[in-house]
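K.L.:
These are the structures in question, set out in turn.
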Structure P
């Protein structure tokens, strides 16, 4: 089975693209969602996060996301340490999930493949792109946050130009019909590549 990494900066629409692959019958692992579940449900992960950030990281046993975001997005060293707890736990969970699938390929949707220098974990990588202003507007509209908050989060990610050099495939996600067409074409390419595994 071939393992494909799907990535893109905040607001690029990688979840939209992930859903298009799901519609084609490809199993997609949502790393963000699973990371949150592990951060709330895994005793091992919870203990490590509490050690790192203090008891306020959880309120009534639930992940205190606002507190964590406030601390780590302003402190790159702390963010790196948090990622050092969460990413290996997600990776282990993903590999167990992938092994249970019986399809030519699976996709792991994850935000920071290239930032974490993790591209070697994948047989192929797909980068979803969109112009910066479009991405900012999407996140402001979606999350109801200030423009500056989106820009701050973007600072923790490589820009598209840097990532394009590293990705095997890229998809610009501006018009849904065009994106859907590109996803179908890419699906056929990935099926052909997966047949060699």
Structure Q
């Protein structure tokens, strides 16, 4: 009896290659930014051939768009922030924001979005579109607040993200959640509800 011959090509069963490529792309776009994350490096990180990256995603821009899909549901996040007493909006926003950014599964993707927004027009457009339509417009409608107030609150939180998670500037980078809530919530409350 002879041993079965292994056939070339794809192994039987479900392949995780597409998911592995997306995970690797999120990490490398987050660490290096759009320009410095190459298809070859992403393929190497995912343990696949670069041709497979092109097979699944086409060009680097398409891989970037797929990898940087915003990692949380804006409607769910907005619900967590707006549901509750109006005089606690600043605190709920701060806590929700920090909880999402502190999640080790989500942070590389968020950092990649921020870095790419500062280095490429595609990244800037992705972030601008998401913040404008998925967050600011919905938040303004839900809270009945002027767009300028909502934008001021968003600017405060994007600044915190840049200093704490992207640039890792001290003491912002190592401050505790409670320190940041005490510092940020009153300012956000002024923007969001007086």
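K.L.:
Which one of P, Q has distance in nm of label points 7 Å out along Cα→Cβ at positions 62 and 134, as calculated from the coordinates, equal to 2.1? Mind dumping the intermediate values first?
P.N.:
Numbers: P: 3.5; Q: 2.1.
It traces back to Q.
K.L.:
Where is FRET efficiency 1/(1 + (r/R0)^6) of positions 102 and 182 (r between Cβ atoms, R0 = 25 Å, to 0.05) largest, in which of P, Q? Intermediate results must be reported in sequence, preceding the final value.
P.N.:
Values: P: 0.45; Q: 0.90.
When FRET efficiency 1/(1 + (r/R0)^6) of positions 102 and 182 (r between Cβ atoms, R0 = 25 Å, to 0.05) is computed for each of P, Q, structure Q gives the biggest number.
K.L.:
Another question, if that's okay. Just checking, which of P, Q has the largest value of distance in nm of label points 7 Å out along Cα→Cβ at positions 54 and 86? Display every interim value, and only then the final one.
P.N.:
On the way: P: 1.9; Q: 5.8.
Comparing P, Q by distance in nm of label points 7 Å out along Cα→Cβ at positions 54 and 86, the maximum is at Q.
K.L.:
Work out the source of 12.8 here, i.e. which of P, Q gives that when mean count of other Cβ atoms within 10 Å over residues 94-101 is computed. Walk me through the numbers on the way to the answer.
P.N.:
Working: P: 12.8; Q: 18.5.
The structure behind it is P.
K.L.:
Comparing relative contact order in percent (Cα under 8 Å, 6 or more apart) across P, Q, which structure shows the greatest value?
P.N.:
P
K.L.:
Here's something else I'd like to know. One of P, Q was used to calculate distance in nm of label points 7 Å out along Cα→Cβ at positions 158 and 174, giving 2.4; which?
P.N.:
Details: P: 2.4; Q: 2.9.
Here the read-out was taken from P.
K.L.:
Here's something else I'd like to know. Upon calculation of helix-only ellipticity at 222 nm (-39500 (n - 2.57) for each DSSP H run of 4 or more, over all residues; to 500) from the atomic coordinates, which of the structures P, Q produces -17000?
P.N.:
On the way: P: -17000; Q: -20000.
Among P, Q, the structure yielding -17000 for helix-only ellipticity at 222 nm (-39500 (n - 2.57) for each DSSP H run of 4 or more, over all residues; to 500) is P.
K.L.:
If you don't mind, there's one more thing I want to ask. Volume of the Cα convex hull per residue in Å³ was computed and gave 150; which structure, P, Q, did it come from?
P.N.:
On the way: P: 123; Q: 150.
Label of the originating structure: Q.
K.L.:
Then there's this: Hey, FRET efficiency 1/(1 + (r/R0)^6) of positions 38 and 150 (r between Cβ atoms, R0 = 25 Å, to 0.05) derived from one of P, Q reads 0.10; which structure? Please list the in-between numbers first.
P.N.:
On the way: P: 0.50; Q: 0.10.
Corresponding structure: Q.
K.L.:
Quick check: 3.2 is what I get for distance in nm of label points 7 Å out along Cα→Cβ at positions 46 and 78, calculated from one of P, Q. Which structure matches?
P.N.:
On the way: P: 2.2; Q: 3.2.
This figure was derived from Q.
FYI, it's all coordinate maths here, none of it is from the lab. Nothing here was measured: the structure is a model prediction, and the numbers come from that model. Cβ atoms are built from the backbone, for glycine too; each structure is taken alone.
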